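No lab work stands behind these numbers, since they all come straight from the coordinates. All values derive from a computational prediction rather than experimental measurement. Cβ atoms are built from the backbone, for glycine too; each structure is taken alone.
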Structure P
Amino acid sequence: MLTKWQAQRDELALTLAGVRSALLGVRGEAQRAAARHERMAAWYAEHGDEAAAWMERRTAAVQRQLLADLDAAFQALETAVSAMLELDP
């Protein structure tokens, strides 16, 4: 029979797995968006529209910062999960 701590730990592990999955999904979207904006910046630059190219590069930079923030959140989550799984009641 599961102890109360084990049941809570299992529930927390499931919740954290859901958060992890959501972070990975958002990270993937941000990664694709950054790549898309970088491609558009190159296209605009090739076609002589430096203002649009600059805007696309800026938007790509914002997406890359979001990726860095998500990576930090992901690392903190992984650390929390590891610590939680090593706890004894």
Structure Q
Amino acid sequence: MKVGQRVAFTVTGAKPGEEVEVSLAPTINRGGNCCGISVRGARADADGVAELRFRWPRSYHNGSQRVRWTPGANADVIVFGEGRGIAVVRVKRR
């Protein structure tokens, strides 16, 4: 992924009508809760399928600071339904 690149993927396994969001977090911080950025705006259809579409953000939050993604950084894309995790996808920025 590149900063500003359009990203689209399909999420299955959500509850019908459930709001779905993703958290983009640097893989280097996996297991912690300090870093990342949330992208919202998708809702599952009657079959529990949601289409997530967004542009990869320029930066993410590290505490109160905004930090730019570094070239070659890996990220975890964590998909959440209303208060529960649905899936994790790992991506490497090009």
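Highest-scoring entry among P, Q, by distance in nm of label points 7 Å out along Cα→Cβ at positions 16 and 56, is P.
Ranked by distance in nm of label points 7 Å out along Cα→Cβ at positions 64 and 80, structures P, Q are led by P, which has the greatest value. In this comparison of P, Q, the computed figure 1.7 for distance in nm of label points 7 Å out along Cα→Cβ at positions 8 and 24 is attributed to Q. When helix-only ellipticity at 222 nm (-39500 (n - 2.57) for each DSSP H run of 4 or more, over all residues; to 500) is computed across structures P, Q, the figure 0 traces back to Q. Thinking only about mean projected area of the Cα convex hull in nm², which of P, Q has the largest value? Structure P gives the largest value of mean projected area of the Cα convex hull in nm² among P, Q.
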